[in-house]
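Each reported figure results from applying straightforward, stated rules to the coordinates on display, with no laboratory input. If you're wondering where the values come from, they're calculated on a predicted model, not measured in any experiment. Cβ atoms are built from the backbone, for glycine too; each structure is taken alone.
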Structure I
């Protein structure tokens, strides 16, 4: 049987889902750069041929560590599903002569270089300025219209995103973003290989979306994601996922597969995603491309990642379209034939719908809850009435334990202040959207109240960061 080295870090699809499907295709050796979620630790020892958690001192040269471990286990393929490890794994694959994202992988991580690459290709995106110092930020603030968005160039989950409404807010925004990135790094939500990544930022124009001109039903957000893979340098779109509106500033709340776009509009979205991915020169990797939808058919590229979508995107696609993306990608890396879809799948090929909801202490209007609540999924399951045919489950490895105070939502922290991740299966996407709306409205009422000594902020350190959207 073939051998795979899986490099695990924060983020990405649930580790339990990944391990079960990878282990069905190959002997899996797990190199754990982050602590294993308690819900997965036992199954990992059963599913994996080995599990190694390197000491901190061994991580000073992450690429060398991955190469050494791959050689030790005789790996036929090396892969990761974490945003924070894709650069290191790609470089290790290059050195080992194995299929990987390729030498341009950093273009799909560093938002500054990504935007510069797309700018040279003339692709539609918000106006932007790279930022490394406060002086850079002030120069950008003097040129870009306000409000503008400051974001960390190597972040995920909308961490350290801040809206600047006037040039006078630049200094405070700069300090807060840097503080937030430092806090995120302590929780393991930070680039693991590029040492200078924490100093890189970009400030962008905030463009105006218009979901109503793209979707027939209300309640959809004004951006979508095109899920795909690149195999031997060829982009293969798989499907399009829709969203509910983000929480200020641009924290993702819910992903729904499939997006109910008319076929002609889905084709336009997929074509732009193809242009974006092709421009980055990737070779063998998953892709996740977010696109903002505007009035009169306008679109803007938000970002592309050189890995499969995180949170529950991969399980949603498997449920709705029957595609085991983890297993299929493992097969590709091992040189086996894979029957990829000839074109992006849409609502007409879907077998029902599935969506994932990030539980944040924010109501449907975007307002913070008026009091503190305790996360308790059994209470939610019993108290919230869903549509006929809908099933709601919680993702244990991506959620706080029942009985934990729901963190106060911090706009700068983004997904760092999530309490749980829930998965909803339903007969169609409209039902998912309707049930999620009811669930969001009900949570601040049905969850038990927290005690008076509840802390103001409780970092959800054991939860992943769902993909964040930007302007």
Structure II
């Protein structure tokens, strides 16, 4: 994931886009063991501390988290002592390092008293014991998984879910190290959900009933704060933009986007100078607005009076939003707050998160076009994104520059967040493949999405779960990680089975 992040930073720098500083979640680590062993086996305690140091070094090597080391809990008194410390540390996730067998008294009060996600980590130092030269000491040295069933059982008895766990070896285990990194990225998501400010302007398009959200319930379920903003705040910045600022942004845009001649769509044209100027001026205004309001994302839809400056500005946010989205600030058209949060989750996981919906199906090749006509995450584009001038935005007021691209080829993940009849949230998740091939040159994004077992069956299964028509689209297969986030948020989730 670090390589992908570096590639995105380099690519976006061409457009003068400064990638947001990576979130550094606070992760607590404590080890567990059994105090009676230390007097029985000289040197075992020191070996336990060394094992924990190796594990902590693995996390530190990721260079993306802040670690709080709480030492070792090896009896019930220390378990009670550590609870207020864990609660006071403002942690996003906790790793419990299963160093050797430990009685569940070292864990029971912790799991009962802590509402922070806990991951049990059982990484034994040897891939296998040397059975011909084995000893009780060596068994205890490698007894990392021994207490996992006991800890799971006591979690259930305390009325808590069984914690997630990592099982593997302490050395030379890429699968275990990938899991450690994934949980650190999950911690970043959880951190930013608790602290993000998502701007909201206007309202969903009239009659789009699936789109409406209760801002208070979004805070209740995710922790984000919804900042109610006004269109005139961006318009004021637009009116104040000077020509030097606008020309600088024009250069950034032209350095990043291709501007080809029109192809088959009669409503598209080669990018007009007037549309480029408006897009650049709106980008100046939008970047200043986001900075002034200290926003981490924005969901918007606002008509404005016909032929007004407000309509010009609010219908030409696409280019600026796409640049901001590539920098790590999810921007969502049609006032879709739920999808904006889905895009934030994907961005903080490091997998992109572009605004998407289903377009026509190709029944000849068995795929569905996946894309949208609004802002997109250019950080996950396949090839150079395109700008076209559109004579009209279908179904919406205004005209101007449109962003066109397809996302990177390979595995993809989709996340739709909807609210249920009972007022709760639901995650609908699916995995598929983005495969190379032509897309319609309409000034919109479109990706050829292939899903198993076939496109008809997949679409029926997806729709059966009651999604909204929008979703976040990211690169890689990450359904399991997103489902863990849903579990930590106590939100219902379903993965569409292939």
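Quick notes
- helix-only ellipticity at 222 nm (-39500 (n - 2.57) for each DSSP H run of 4 or more, over all residues; to 500) from the coordinates reads -9000; which among I, II: I
- Here distance in nm of label points 7 Å out along Cα→Cβ at positions 25 and 105 was derived from just one of the structures I, II, and that gives 3.3; the source is II.
- With relative contact order in percent (Cα under 8 Å, 6 or more apart) derived as 17, matching label from I, II: I
- P(r) over Cα pairs in 20 Å bins from 0, in percent from the coordinates reads 23, 49, 24, 5, 0; which among I, II: II
- Given 54, 45, 32 for Cα extents along the principal axes in Å, for residues 49-296 alone, calculated: source structure among I, II: I
- Read-out mean count of other Cβ atoms within 10 Å over residues 193-200, computed value 19.8, structure in I, II: II
- In terms of mean count of other Cβ atoms within 10 Å over residues 81-88, the structure with the greatest value among I, II is I.
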